[in-house]
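Below, each structure is written out as structure tokens.
Any read-out appearing in this document is the output of simple, stated calculations on the displayed coordinates, not a laboratory observation. Note that this is a predicted model, so its numbers are computed, not measured. Cβ atoms are built from the backbone, for glycine too; each structure is taken alone.
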Structure P
Amino acid sequence: MIELETRELEYFLAVADELHFGRAAVRLSIAQPALSKAIRRTETRLGVPLFIRSSRRVELTPAGEALREHGRHALNAVSAAVRNARRAGDTRAHLRLVLKPGGDAGLLSGILAAYSHQPDARRVDILFSGPADRADFLRDGRADVGLLYAPFDDLDGLDHETLFAEDRVVIVPSGHRLAGQAAVRMSDLEGETLPRWKGVPGGDGTGPEVADVVQLLHMITVSRMIGVLPRSLVAPVPAGLRCVPVADAPPSRLVLAWNEQDRRPLVASFVAAALGSRRHETGSGREEPG
């Protein structure tokens, strides 16, 4: 059986990300010759080349592509296991909840209140993420639970429960051609400038890059673009803007997510409290999750 040490995976992934041995060595704080030697040793142990090297560039081979995909998951799993083992032995450890600013659909206060009544409740640390890395926080153990939006966030490797489902709206300046419509369809947005979200690969926007909703709303206010978001992310609607329902856009779901390998009572207790809070909110008139 061929085994790789986590350090060897770290070295390989650094080169795979940078596609440059010099930059990868700086990132790892080691000498470049030592890094090159470690990569050659890994290739020898695996029996396959991982990189195509030339004087001008470094490229991944098909074997390297496969190891990058699966090796990253493996390294994240090891990191999460170490963090969880340490935290499992610490009865004073806080529970860490990751979300993006404003990304709770108004549910967070109720969830935290419900959790505080659990007999084993811990202090909850709130972590704010970038536009697209909340799932990574959960996969590598930086956070225990997170509030994510489906279908926008990648839920691979995560368990999750829907807390709230809502429609999506297009946000436009008050003088825009669509501002007075009762509803629009996705086809009505053709030809419009949409944002490119920072850190989100494969985005189809053609407009300026934005990192969060605040930046997006500012750019819409000055008529540089329009945007489509879950309704709760633009409540209340800023002055000078209009929100119009997009009739044929799939609904957005706010989900509570956690690592599918995480079976700690710490997490189960928080999930139970959040689901209990969801049922209370539904009974108070919120939309039933779909």
Structure Q
Amino acid sequence: MAPRHFLTLNDLSTDELEALVDHASFLRRDWRAGNVRDTLKNRVLAMIFEKSSTRTRVSFEAGMTQLGGSAMFLSPRDTQLGRGEPIEDSAIVISSMVDAVMIRTFAHDTVERFAAASRVPVINALTDEYHPCQLLADMQTYREHRGSIRGATVAWIGDGNNMCHSYINAAAQFDFHLNVACPEGYEPDAALMETYGDRVTVMRDPADAARGAQLLVTDVWASMGQEDEQKARQRAFASYQISPSLMSVANPDALFMHCLPAHRGEEISVDMMEHPSSVVWHEAENRLHAQKALLEFLILNRLG
């Protein structure tokens, strides 16, 4: 049987995503209760990193350990991938020795090519186009605090980047509407907007996007690989900051999320992380539990 991959949220059905998020919440409760779980005993996850990481590496490595398996860290310096070996050749070899592969890289084409040649599940742990694992944690976090997100309005404030793209996919899969507030020239991918135009509204004014919304989300103004654009982006995004003032026009029960790391004083005000609406630390921990649920689903071809 061909392996299931997780390169974008669209690789799973809505029912599968809903069940996966519910299972992630169960795994969170089970872990906090101190229960031992060994569903992935003797299983191995290869973790390929071409981009640096804190939450992704810790959550996947800890997650495999907590499920009784193990994870190995592979950087371009440690493998032939960094010396020009074709992606497909590396995929054939690595996937013959492990049970799943997680890749954090730049070009989305890299994970697609690797998955096409792999005999085991491949997980996109971030590319320049999508960040689906973060959306699993975000959807889990919203559900644990407010219940189903179906029918809600979500406001994305900032760059139309990989996180924004995954939020567009989530709007379709989890049935909510996404308001995107961004400066001209920083809109989400045009093809994605054309496909999901009924789910997304692009605006210029952050207050218009946030008004009445149940969830406000943002990301850094300059992502990895865009450091040379930092000053230009600071000028363009100067008014695109989530703050208590912006939260005040949202729904009174609105939540605030950020995938981290956050730049206080830029995309968020210096006091936003401590705001009563903020669930960023809960959201960050849920990367661990959402990915454990995903690993069980892909490796065992079932939840739990």
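Here distance in nm of label points 7 Å out along Cα→Cβ at positions 78 and 102 was calculated and came to 4.0; which of the structures P, Q was it taken from? Label of the originating structure: P.
A value of 14.8 was derived for mean count of other Cβ atoms within 10 Å over residues 150-157; which structure in P, Q was it taken from? Attributed to the structure labelled P.
When percent of Cα pairs over 23 Å apart is computed across structures P, Q, the figure 54 traces back to Q.
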